[in-house]
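Following are the structures in question.
Bear in mind that the values in this text are calculations on the coordinates, not laboratory data. This is a predicted model, so every value here is computed, not measured. Cβ atoms are built from the backbone, for glycine too; each structure is taken alone.
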Structure I
Amino acid sequence: MKSFVISLRPRQWTKNLLVFAGVAFAQRAFHTPDILRATAAFLIYSAISGVVYVVNDLLDKEADRKHPTKCRRPIAAGELSAKAAVIGAVLLGAVGLFCAALLGTTFALTAVAYVVLMLAYSTWLKHLVILDVFAIAAGFVLRAAAGAIVIDVEMSSWLLVCTIQLSLFLGLSKRRSELVILDEAAGGHRKILREYTPHMLDQMISVVTSSTVVTYALYTLSPETVAKFHTRGLSMTIPFVIYGIFRYLYLVHRHDLGDSPDRLLVEDKPLLIAVALWALSSAVVIYVLGPRGLL
């Protein structure tokens, strides 16, 4: 059981916190029914994403054994049998999708779409250059969409674009770190890495980094945002976004740590502080300054 839980990769469930974006930016953070529904959505997405990780580990167990850190995963290390992993994944996946159906048909469709997309990624899309990163980005978009759907609010086009760009940034950075860490063995571990070069990925990351910062800045200053929150104060959060991205690039280029975004978010204190300050300042602007018509 312990090995199965480890294979679900609980640390990476932080990605599913994106489902709370809908509650936060729809100004429903103090509406208990919506908080409960968003929490249920988080738990459901944690369950089904964990199932996808187990399936991915089953398919990649031979390649993972050649990786310096992935070789310690329970399935690759032989600590969890394929039979036990399959049984556990099927049961947990069934429970997760059943609970998703209880929250509504549309929400359940996002959960099914997420599972189908990620299984397609594990078996096919991750072998297609550039599309592999877009598939990862689509998974983040589905999380954000699910968070809006579960509380019955329309997903902002700004949230959609920002989510796509930020997830592309993380995905490309992950590919770059894998390429650098594995060096000549990269192609043997993951064939798609043969299609990338550090220089090529750096160019892509530069484009996505610039567009992410510009899009977020435009979002905070747009008439639609100002009218919604009754303040221009959200622009004060821009420095935290810029610092967080720059800090992440520093860790990717100087310490080759971009292969585990979830670990960086938890273990790198400056990055964690930047995210916390962004969240706190956004909350103050949306729930304190905005309603009072300040700034």
Structure II
Amino acid sequence: MRPKQWIKNLFIFTPLIFSKTLFIYPYNLKSFMAFIIFCEVSGCVYIINDIADREEDKRHPLKRLRPIASGVLSTYLAGGTAAILMLMFLIGGYSMGNDFLAILFAYFSINLAYSIFLKHVVLLDIFVISLGFVLRVAGGGFAIDVEISSWLLLCTLLIALFLAMCKRRHELVLLEDEAKSHRKILGEYSPYFLDQLIAVVTASTLVTYALYTMSSDVYLKFGNNNLKYTIPFVLYGIFRYLYLVHQKDKGGSPTEIMMSDVPMLMNMGLWALVVGFALYF
């Protein structure tokens, strides 16, 4: 179920923060419930994906240690657990309302399609991974019934594309000549091609975020344009991540980088602090 990866579900709290409802208890409770439900559905998806990829994972230097690929966990027990999780998140999603349930169903369906065939379609495989983050943000908005900013969804999509492309690049560099035998779709990519895509997405992310923080919509919604002071932290965060990818050969696990790299942690903390002051004080 990869609980370490559940940190990605924190994107659900983005609408709670940017709608200025962070300190309103009913909204907090609904967002937390949405977070738990998305942990259930993502855990279910991870199990299904590991069952489908078990033969390919056996040829990967790191993924071969996963419980299903290594044979520690039987596919029957894993499949039964996935079925229980599916029932739990469907019941939980239904209790949160039809709109949230629709987002949940879309997230599960897209990830299921990814595990079956979309992961073999060049470029589309990266977009599907990124769409999962967008659906998390949308689900967080529907959970507390607040309007979701188009700027927020676009920024989420771009940063998710950036992380997905860096992960693909890391796989190619790590596996080298064995990359295609591990996953056929890796044969459609090259480090140079991905570097070009990463450059485009990096520039797009920075420009989009800067335009969002200085837009009239932000001023009308929050009564100030102080979000622009968070731009340097976003710049540093992206540059630091690129440094770790190119100079330290990291990037295989964005979650691990975010939680283990001290400068990255400090930068995220300062960004969150400035966002808090800009929106609430």
For structures I, II, which has the highest computed value of distance in nm of label points 7 Å out along Cα→Cβ at positions 53 and 125? I
When you work out mean count of other Cβ atoms within 10 Å over residues 117-124 for each of the structures I, II, which one comes out largest? I
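For distance in nm of label points 7 Å out along Cα→Cβ at positions 133 and 237, which structure out of I, II has the highest calculated value? Each step should come with its number before you reach the end.
Working: I: 2.5; II: 0.9.
Across I, II, distance in nm of label points 7 Å out along Cα→Cβ at positions 133 and 237 peaks for I.
One of I, II was used to compute mean count of other Cβ atoms within 10 Å over residues 157-164, and the result was 22.8. Which label is that? Intermediate results must be reported in sequence, preceding the final value.
Numbers: I: 17.5; II: 22.8.
That value comes from structure II.
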Once volume of the Cα convex hull per residue in Å³, for residues 77-148 alone is calculated for all of I, II, which comes out largest? I
Assign the value 59, 46, 31, calculated as Cα extents along the principal axes in Å, to the correct structure from I, II. I
